[in-house]
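Some structures are shown below for you to check.
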Structure I
Amino acid sequence: MPTQRLTELPDDVLRLIERASCSPVVDIAMIRAGLNSAIAARVTTTSRTMFVKGLPLSHPRVWTQTREAHISSHVPGIAPRLLWHCEADGWSLLAFEYLEGHHADYTPASPDLPAVMASMIQLHRIPSPALGLKTMPHRLRGYVDDPADLAWFAGTHLLHTEWNPHNILVTGHHAHLVDWGWASTGAPWIDPALWLLWLIAHGHTCPQAEQTAAAHPAWQQAPTEGLNALARAQRRLWDSIAAQSPDDWAKPMQEAANAWEAHRTQ
């Protein structure tokens, strides 16, 4: 479920940012995009501008902040650089270098698509860090009828998994991947397969989306039954998310997941 976004920084958060940055804050611009953080802001101090995101320490998903902090050093050049991470005064805060760019455009023929694929391929080449990440079989265990299907998802590759265009910041011809709280390990073809659902939701046909995903080197080794099993699991997952979400943001993804499963069973 989405996390309620604050419209201004609480005083205790402002003081915490100034302590962690060792400099006073001179400007704040709250950011609305995204679903997972209570705080998202462009913060300028006397020494630099940074992107700050945060959750209360009492939030059930505060662990995603720690996960993102731990993984940051393993993805240089793919993700914005982490400046600091602090947990104090009831808050978990992350500060990243601020990059001026735009969120990825996933519509057909978008000039952003090659940049997103290039970063996905770059991630594919990074050894999975020993961080005890969740595995894709574990994450999808509640969305399969046959537990044997989970074996298709197993692997040791580092996966981003959250391909919402708000998690992709494009600067020039480079796509930076942000929001690593749900990074996982699994079969290398899973990331392009999860990405294609977002492409379908943004206007691609299923064949177009699969053709775009096929630029990933792992796609050629993706087992047909594994893709079919993932399509079934994603349909169940997005049906569940859409049923629980009071907003309409999940509806296009539910429709995309249902369309892809139907396409895979033709």
Structure II
Amino acid sequence: MRHLTPEQKSTLPLTPRPTEIAVHQPPVPLPLAPDTHLAALRQEAAVLEQLLRTADPATPVPTCGNWTLHDLGVHLGQASRFAAAVVRTGELPREQFAPAAGERIADWYAEGAASLLATLEEADPAAPCWAFGMEDATAALWFRRATLDPAVHLVDVQLATGARVHVDPLIAADGVDEVFALMVPRVWHSSEQKPLPAPVALRTTDTGHGWLIQPGDVPHARPVDSGPAAATVEAPAADLLLALWKRQPVRPEWISGDGAAADALLTATLTL
């Protein structure tokens, strides 16, 4: 995924806050169950298809650099086909996926999403599967990745088209968890990163989840109460997810404690 320039971020509207829900005691375990991911992906795919059918494909998508809706539709169609191929074979696919010349991007996206959903419906989440070189990975990782990638990109499309922005709080909390479980280990050494100066706690105010992000060779998440934190960042799950993905600015009122420590984490490159 591409990220906003500082100038673009400053012009984005803040994501509307979702309706507050009762904090779970204890919070719903993460990762979410594959069936939950599948249900969420079904909803995301339907909304994405509708927006891609009704909006001008040339519409700019500011949260994805210089992409248009057509470019984003190509990416989503490629990602769907890639994930389906990985789950079907358990291996890294070699095929290059691209729409035919002149094909409507909404049609191509919808075909890929339908294939992915059908593949996941038949898949065993416990089956061994290629996953970015990780050892002992299973198809369950792709149920999650195939749901969370379009969840963030749906926000990109909603912002670009003026549609109402919404991310389900539990899906968002799952996305925050995935940032540190999957994304950070992949990106931390691929770009120049300054070491984090101190542990930072992240808490979702609507789902009751929390993480203690510990400095190290690669920052890693531990249970939120497993040690002291120099700073705490508290926000609704959707806001926190979108801030980590650089889709919206961080609000100062979210942060308590050492602001420099929190800023070091929140401004770092954490995702692709």
Source structure (of I, II) for relative contact order in percent (Cα under 8 Å, 6 or more apart), computed value 22: II
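Which structure, out of I, II, was mean count of other Cβ atoms within 10 Å over residues 57-64 calculated from, if the result is 14.2?
Source structure: I.
Assuming 1.00 is FRET efficiency 1/(1 + (r/R0)^6) of positions 113 and 209 (r between Cβ atoms, R0 = 30 Å, to 0.05) as calculated from a single structure, say which of I, II it is. Walk me through the numbers before you get to the answer.
Numbers: I: 1.00; II: 0.60.
For FRET efficiency 1/(1 + (r/R0)^6) of positions 113 and 209 (r between Cβ atoms, R0 = 30 Å, to 0.05), the value 1.00 is produced by structure I.
Have a look at I, II and say which one yields -10500 for helix-only ellipticity at 222 nm (-39500 (n - 2.57) for each DSSP H run of 4 or more, over all residues; to 500), as calculated.
Numbers: I: -10500; II: -14000.
Source structure for this number: I.
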Label whose coordinates, when FRET efficiency 1/(1 + (r/R0)^6) of positions 73 and 153 (r between Cβ atoms, R0 = 30 Å, to 0.05) is calculated, return 0.70 (choices I, II): I
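Among the shown structures I, II, from which was the value 2.6 of distance in nm of label points 7 Å out along Cα→Cβ at positions 121 and 185 calculated? Don't jump to the answer; show the numbers that get you there.
Details: I: 2.6; II: 3.2.
The value was obtained from structure I.
Could you figure out which one of I, II the value 13.5 for Kirkwood radius over Cα pairs in Å, for residues 161-232 alone was computed from?
Details: I: 13.1; II: 13.5.
It was calculated from structure II.
Every read-out reported here was derived from the displayed coordinates using simple, explicitly stated rules and does not represent laboratory data. All values reported here derive from a predicted model rather than from experimental measurement. Cβ atoms are built from the backbone, for glycine too; each structure is taken alone.
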